[in-house]
Structure P
Amino acid sequence: MPAPNQMLRANTNHPHAIFLMGPTASGKSGVALEVARHLPVEIVSVDSAQVYRHMDIGTAKPSTETLAAVPHHLIDLIEPCERYSAGQFRDDALLAMREITERGNIPLLVGGTMLYFRALMYGLSELPTADNKLRMTISSMAEGLGWPAMHLQLQQIDPVSATRIKSTDSQRIQRALEVCYLADKPMSEILTKPRSVDLPYQIIHIALIPSEREVLHQRISHRFDEMLSLGLIDEVRSLLDKFKLDPDTPAMRCVGYRQVRMYLNNEVSRNEMRSMGMAATRQLAKRQLTWLRPMQGLREFDCLSQDLAQQVSVYLQAIISDGVANSRSQQLPDPYLN
């Protein structure tokens, strides 16, 4: 499979789009707002938690003022009791990008859900759609046998997927078994098939990477404490009162929400909840950086730099102004032919 930059920069006549990626607490939102001060961008959220309505504090959603100042897309799409897939995101993002481009603006995709970025860059495998009856059957079996036992079943029919999935990860075990039963073949076999990619943009890949991991961890701790002070516990309590949400509901698997739910259910103390929330956020950041590491064509910036937003903005202005100039020069009539 060709590198993303080779696939997506093939046609220089395509409009620009910016992918601004990085781990949680790396300053993506601040950078995006600075870019919006200098370039005609509209922001497309690439965040699997910001799609949920009523989940504002724990997802660090943009403020009302920010949303009024810069157009944002793919925020507040569904209720917390509903599900949203990478396939849905790809469809929604492509539609938003097309509409933004038709308005003469530049799509600026910002977030840390790397699976969503990869869905745009590489496309998606043809996995069968969810089957609620089969899913309920698998869940019922798991209630009697336990998810580790279900993981052993997966190991027998799809050992490749089983090695990638923890024996306690109920959601992924359930999906892998479901795919195997529906497709009558291992999910890992389906995932190896070539995937179609149709992304008619010149993608500028920006990655915000910390030069010191410990400083990022300090930011994460401060950010989680700030969320608690802003009312994260009350937000989760309101969600649990309003919607039927169990521990395996995707919204309740979001970092921070899962730990606060455990606290509200008297499963852990407040101090334990706080420590667990910070640890889970650090693990999330680690996974995000792991996703970013093998990507080619990235322009990396140190997210701990004091002038990070200015650095990224200047870089993008230079690239996009050069691209516009080159495009215009190609359209000018040749004086020697007149």
Structure Q
Amino acid sequence: MENKRIAVLTSGGDAPGMNACIRSVVRHGIYYGFDMMGVERGYNGLINNGVFPMDNRSVGNIINRGGTILRTARCLEFKTEEGLEKAMETIRANNIRGVVVIGGDGSFRGCRALTEKGVPAIGIPGTIDNDLQYTDYTLGFDTAVNTVLEAITKIRDTMASHERVSIIEVMGHRCGDIALYAGLCGGAEYIIVPEIEWSFEELCNKLEIGRKAGKTSSIVVVAEGAAKGAALAEEIKKRTTMDPRTTVLGYIQRGGNPSARDVLLASRFGAHAMELIRDGIGGRCVGIKNNQIIDMDITEACAMKKTIDKKLFDIAEILSR
């Protein structure tokens, strides 16, 4: 590449491990001889010229920090032709010849748009939801699951003391992976996800059976896209003699130091993204399959429909008896 100035940005919701990934991208880029630039506030920064130089020291002491030092924002303007052209003006003004974007599927569509405009762009999957089918895991998912698992363990202590049912609502509008993985590892009695049918009757029957079998407490983990925790608690109260308590974990799932697994993933993702940029390749997204780092055409990846691991769900159901 004749001009060696490369930009990195984070877009959409933040995820633990984004900082470790920024660090990997910047330091690998410098190793390959690129001039690295940071973009503040995602695609907003491209539109409004929020671009600044980064060096090895710019990413010092951030490997274990949650959030993103580049900050992030959702940008509807970038989806318009006018907004995209403003971003291209910033790219031209700063002599940027490649872009690495850390974010989810919406961010990937921005990558594709930049590549179509002649700027090689690479997507790195940074989202706690794990809602991209082409990759086994997205950056931040493991940390989010561990955060939920810790909450389940603490809540169960209190529920056992009071002999109650607890409803724990977790993130996941279209994808129930956080609920599934955390629910299985936390020994939840019932897991509700958007991808699999369930019923109030089945839920209440299982809770009643558990109570009669001597269970002093029960945990129900529900993905926010499948049902609301408060509504579940009300319905259980109507249909049974139980008086459930609801906990909505909310944004606590996005924050905190990344797990070792997410830091390792971030480092590997960043390295592979810069190898692609080094070779002048754009329009790809990085992922992991069978513990091997892979890359795929970004259009193809975005078109893939996310499915849940039904075998894992069946295991969780059997173990919860």
Structure R
Amino acid sequence: MGPTASGKTEVALALATRFPLEIVSVDSAQVFIGMDIGTAKPDRATREKFPHHLIDLVTPEEAYSAARFRDDALRAMGEITARGRIPLLVGGTLLYFKALIEGLSDLPPADAGLRREIDAEAARRGWPALHAELARLDPAAAARLEPGDAQRIQRALEVVRLTGAPLAASLARRSSAGLPYRPIQLALLPSLRSALHERIARRFDAMLAAGLMEELQRLRREYRLHAALPAMRCVGYRQAWSFLEGAIGPQELREKGIAASRQLAKRQLTWLRGWPGLERFDCLAADAARQVAAAVERALAQVSAGERR
């Protein structure tokens, strides 16, 4: 686990060269076909050399949920272990990790009509106004969300309006069992937040240079997309969409893209700060991959010793 730009992919590939691993992506953006540059998706040569799972599952027109991820991940993990190999789950979508490890809450299913109503309200009043409404209806849920976090504000309002109760009431009810595996939980975290911010800026600049705008233009030609789709709310694509619509200029595109990436990293670090059973490593250390590999080796040795006993 780790925030964006923490080097998770590099460490994962280093581990895959040393241990009998297959990588399972835990990334809510890499599931979308054709969204390669803005999601930092491993290239085809890397994926041919190191088996990856749960990448390119749905088109950008479609939605993908934590429930579906859990089903897909458990199926992939079962297939990997049946081959005598070990699943290595890699990503920054902490909600997916939580759903996989703890099981899913008994949330009501999405209501397309209600979501359209909320989107229409947001178009008229703005997401900060809907965040203020959520603060009145469910203060605890609103306190965890930024005023511009459209996707999560929409879902929280949807649940409150459907159930008449705060989001926490639904989250407290679990509808599926926990993880039927013993996880080794490892996280790459920055010892210096400013250094992570520099990485984020370099990464976003590299995405722009690699053709993020051209990628989005191609996706808009190939699919029936609109700004409210989950895929187009992903960091980077949301700002690129605004640029293509003429709402912002090149400099603002860069500034907003980097700022949104920083906010994403902040949310990810908040999730990880209190995560139980987590072994933490400094992602800025030159030997981060070696440290993580040593931890994996120790953990596998302990499992092996326990099986012999």
- Query: Taking semi-axes √(5λ) of the Cα gyration tensor in Å from the coordinates of each of P, Q, R, which one would give 32, 24, 19?
  - Reply: R
- Message: For distance in nm of label points 7 Å out along Cα→Cβ at positions 94 and 262, which structure out of P, Q, R has the highest calculated value?
- Response: P
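A short reminder: the numbers here are calculations on the coordinates, not readings from a lab. As the structure is a prediction and not an experimental result, all values here were calculated from the model. Cβ atoms are built from the backbone, for glycine too; each structure is taken alone.
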